[in-house]
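Okay, got some structures for you below.
What follows is calculated from the coordinates using simple rules that are stated; it is not laboratory data. Note that the structure is predicted; figures quoted are calculated from it, not measured.
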Structure 1
Amino acid sequence: MAQHGASGITIAEMREFASFTAAEQRYIRRSLDVARGRNDAIARWARSREEGASIREQMDIYRELPLLRQLMPHADGVDTLEPLLGPLIRLTAFDLAQDRLSGFSAYRFLYERLLGAEARPWLPGAFCGAAALPVIRPDRRRALLQSISEAAATAHGWSMREPVFYPEFVEAEAA
């Protein structure tokens, strides 16, 4: 019974991933490769010199992920927010500025995998804070901020169940 429940969760996460645009799916897989040091991210994902530079910048900024994972359990009051939220908003702003994540759902899916279930309470605030920054084009700001549902922004509680599906690049076989 428990195994059936776990497979149901995996299938639900796979369906959610399948609901994202091709660009969002590609960016999520790329970001997970960068964060986990899987494969050679530049060789696998860079289609241009500019994209290679973006991946190098992403590698640099994602070096903060282990620190964020350590800070999360200790951010429990106003005086402990800055060390967590500053870097989290900076990482979020970087990812949103890449113009590949079109809304909160894809962002949440990615960041739950980058930081774990413990990040869920912090994601709506980081997303809204980053989406409202001037580094995001005004038309994108509007679309991003409108993509977060009232339920996500005002949730009374969050699941602490860790994600189970981590999408990876699959090599297409030649016919």
Structure 2
Amino acid sequence: MAKLLYAFSCSIDGFIAGPDGDMSWLTPFLGPPPVDLIPRIGALLVGRRTFDGDDPHRGGPGEGQAFGGGWEGPQFVLTHRTAEPAPGVTFVGDLASAVSAAKAAAGDKHVNVLGAEVARQCLEAGELDEVLALPVPVLLGAGVRIFSRVGPPVRLSPVGACWYRVVA
């Protein structure tokens, strides 16, 4: 059964995007996605702001594509707004339905969660299984945090380099 994985690149001071969702800070650090990540992904669960957001691959050959063109497959966008149909993209109005559909599409692979707000919702719903944090050697100082939540600490257990299992 598919697991939900929140995989993200972040600045050393804990930001996944700059002010107003700016992703241009990441462009100089882009390289191929981690070799062990891409084959493990069967579907994406994406927040609407992330789906509509800035693209660190802007102006390059992978612009507008998941992982800069390094991955193809079904994407499920969690949104309450109507949207124009897009190939390979399904817009879903509630978290439970989005998670269920993404897991079904992923089969025995991971559902990669993209977007801090969707990741937070998955965590609070008890759906998030693993976290892969890919730190980038830069201090942004402001922007979109990895997580913004109130509550007790969430324990993580190491699975591999920068890869953690959420401990219930």
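What to note about this one:
- Structures 1, 2 were shown, and relative contact order in percent (Cα under 8 Å, 6 or more apart) at 37 was computed from 2.
- Comparison of 1, 2 by volume of the Cα convex hull per residue in Å³ - largest value held by: 1
- Among 1, 2, structure where helix-only ellipticity at 222 nm (-39500 (n - 2.57) for each DSSP H run of 4 or more, over all residues; to 500) as derived comes to -18500: 1
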